[in-house]
Structure I
C-alpha cells in the first residue's frame, strides 16, 4: 500500500495541546442511546466475515481457521480468521525485518502523526468500535466505551511521549563537546495481547512499539481477533507502511512460541496469565544461534487484588467500590477485586449490605447494556464453576454460585460472594478471573495489610478509610503497583495511573506512564569534540 503523508495527518496538533483523557459517553442522553443502538445494528450486519492474515502487506489465507463467537450467543460468529502455524513465523519476522530500516529512520514526528491520525479515526467511529467489543467479548456499553476511550488515550499519549523522548538532551554538556542522548528502536518485536481489553491493551502495546520505530508481529488472542483486524485497518487507513505491523492470529503454543523463540525477535510485549508469561520469560532468556542481543520482556500477568475496608470508612462508598471492582465486566480484569478484607467491627453489617447490593445486579445480554454479561468462553465458564465448587468446600456461600440459563446458551454465571474465607484458601490465593469475590475478616489494620500482601501477586489494591494515619501507612506497606484510596481498584486512567504490578503480576511496565516507551527503546549517547568537523554539509 502507498504510504500517506503522515506529517499532514493531524494538522491541529502542530502546536501539540496538552494530553487530556478521552471523555466517556453519556448513554443516558437520548442521542447517544440512539447512536449506540444504530451502531449495534450496523455491526451485527457485518458479523461472520472472514479476515485475512497480513504479513508484509500481503493478504494470506490458511487452511485452519479461528472462529470468533459472541459469548452471549455462542452460535453467533463474529469473525472468521486465519490460523498462523509455526512455519509462518519465519515469514512474519522476515517481513518485519524488511520494514525496519525505513520505519526506524522515519522521524518521530511522522510516527507520532500516524498515531494521532489513528486516534482521530477511532474517535469518529467510537460507537462502532464499542459495538464490536460488545459482540466479540461481551462488554456492556459502558465497559466498551471505557475500552475504546483508553485506546484513544494510548494513541494520543504515546504520540506525545515519543516526541518528548525525541527532544531529550543530556543533563550535562561536557566542556568542549557537543553531547546528545537519543532513544533508538530495538528492532522486531512480538506483541501478544489479551482478550479482556482487546482494543486498549492490544492497540496500546502495538502503538508504543511502532511509535518508537520498531516493527512488530501482532498475535491477538484467539478470543478477540476481530478487534485486532479492524485496528490494523485503521492503521493502514492512517498511512501505516507495509510490514510495520504484521497481523498473525494463531495458537500460543504453536505460532506464539515460535515468534518468542526466534533469534531475530528483540522484545516480547505480553499481557495475560502468569503461566504463559513465565513461559515467555524463560524462552526469551535462552540465547539461540544467530542471536546478537539479550531479549527484553514486557510482561503483565494478572493479580489477586484486595480491597481493605476499615471501620472508619464510608460504608456506602466502600460497598460500591467493592462491587464495581469485583463484578465490573464480570471480574474479568487483572485489576478486579477478588478479595475484600473487612474490619471485624463492621464485618457483619458489611456482608449483609453487600448481599443486598448484589441482589440489585442484573445479568444478561450486553447489547441491552445490562450490568454484567457472560464470561468470555466455555473454557472460562467451566474454570469459574470449578472454583465456585472449591469455594463451597472452603467457605460460606453468601450469594450467587449458579449459572444463568438463556435461550441463546450464553456463558452466564451469577455474581458470587463467599464469606468467612481463610486468607490462605485457594479462592483467596489463586486468580479466578471471573465474578467470584472472597470476603475475609480482619481484626486490625495491621492484619489487613498482612493479608493483602500475602499473595504471590502485587497488581492493584484499595483502602477505604477516613484515617490519614492508616492511608499513609498503606502508602508505604501495601505492596502493589497501583494503589488507590477510597475508590475502586479498577479503572486506571492513562497518564494519571501508570499501570503495572509487582511480584508475579509482571515486570511493572507501567503502561500509560512517562517511562513506558523506554521499554521499547535503547539509549544511545553521542559525544562529539567541537572544532574537528565542518558545521555545513559538503
Structure II
C-alpha cells in the first residue's frame, strides 16, 4: 500500500522530523529544530550533573518540524499515514492531574524540578544506590534483575525519587510522570485519558523495572520503601505496555490543524532513539548496533531461546519486543562518547574564548570568521594529528568515565582519569588517548555480551560520530577486532521511527519486513588492521588497570 510516514527523533540538542516514502525508505523532506532554552544553558548545573529541559522546547519543535516537512514535501496530507516519536531516555516528565506537563502550570514555569529530567542528569545517585540496596535485601523479588542487576541514576524511579525528595511543591502537584517518548505521543493523540493511554514497553522495560513476570511495574510495597510518594504514584501509572508497531491513537483534531494533517493519521506507540536507530539500520539477530553520539547506546536482539531465561549482568535491560517484536531487545551503552571529546575541545578552547575572542586587537568580523574556521577545523585537525602518531609512540592512558559508567556494571560515581603523561604528551597525544578510551569502553561492552552467551557476528555504527570520523571508526574496528559497517542515513533513529509508523498504520505487516524495504543502506566498512590489533591488545591492559585503580580509590574515599 502506497503511503508516507513521519519519524520524529528527539535528541539531546534538537528534534528532527523526516517524511519518508514507505515504499522504498527515501527521504522526501526533513527539518531540524534546535532547542532555544537548552542552547542558552537554562535550568542546568553541569558541575552538579544536573540537566533539565523545558517541555516548550519539545512542543515548539514538534509543531515547527512536522508542519515544515508537510509543507516542503507538497505531499497530500491524506497520504501521510502515520507518525512515530523516539526520544532520549530515561527522561521523565511530571504531569498535573489533567495531563498538562507541570512546567506549563502556573507557578512552575521556571522550576527545573518541574521539567524533563534529561537522560544524562545524574543528580539521583543516592536514590539509585538505595534502590539497589533494597532490591537485594527487602526480602522479595529482585526488580533489578532484568536491567542488568544494577539500577542507574539515569533512570525513571531514581530521578523521580530525587526530585520529590528535593521539592515538596512538585511532589504535591505531580499526579503522574511520563517518559519523554510517551509525553510527546500523548500530546498528539485524541485520547487524553491518562489511565488508558498506551505507554512504551521500550521505556518501561529498560528504565522503570517493568516486567510481565511480576505483573508490570514493581508493587507499591517495594516502591514505598524508597519513598512514600512512589507508592502513591504507582496507582497513577500503568500495568500494560505496548511495542511501537502498535497504535497509540489517531492524531487529534487540534494537532491535525496545527500540523496540516488529518485525523486519519495514526500515531504509533513511542520508543527510545537508540532502539529506533537499530531498526533504521536494519538490525538482525547477532548484530550489535552502536548508536554513536554524545553518548552511545549499544543494541542487540536475541531470540528468547538464545537468552533462555538468563539475566544478562551489568547491562541496561532485556525487554521482549523493545526493538523487534518477537525478539528480546538488549541494551548497553557508554555515558559519554562524543561528550568526552567535546569536553577536551572546551578545555583547549578556553584561551581562544577568553583571550583571543575578547581581544581588542582584532575586529568583530575577524573574530566571527576565526570562530567559524575553528569550529569547522578543530576536531579534524586534532584527528589528523592523532592519526599521524606512530603506533610505536607512547600514548597516555585515559578512562571514558567522564560522566560515570553506564555499562558494564553501571556506576555513576566513577570519574575519568588520565595516566602516563610526560613532557612529550601534546594535545594530539591526549586526544588519541581519549579516542582509545571510548573504543576500549566499547570493547568492554561487547565482551560482556559475549561472556554472557550473546553472540555478536557483525557490528553497525550509526550517528554523527560513525559517519564523520573515519579515524574513530578505524580505531574501533582495531580495538574490537571485527569489521564495522556504517549506516548511510544521517537520520537512522528518525528512519526507524518512520518504520514503526509504517507498521502501525498497516502499510507493512511487521517491523522486519518494513525495515528490509525502508532501512538504511551502508556507506562504509572498516576492517581490523593486524598490526594495530596487536598494539591495542597490549594497551587495553593499561586501561583496565587504570580502571581498577580508579574504582578502588573512589570507593575508599
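Each reported figure results from applying straightforward, stated rules to the coordinates on display, with no laboratory input. The shown structure was predicted, so the numbers you read here are calculated from the model rather than taken from an experiment. Cβ atoms are built from the backbone, for glycine too; each structure is taken alone.
When mean count of other Cβ atoms within 10 Å over residues 447-454 is worked out for each of I, II, structure I gives the greatest result. Which structure, out of I, II, was Cα extents along the principal axes in Å, for residues 151-462 alone calculated from, if the result is 70, 55, 37? Going label by label, the one that fits is I.
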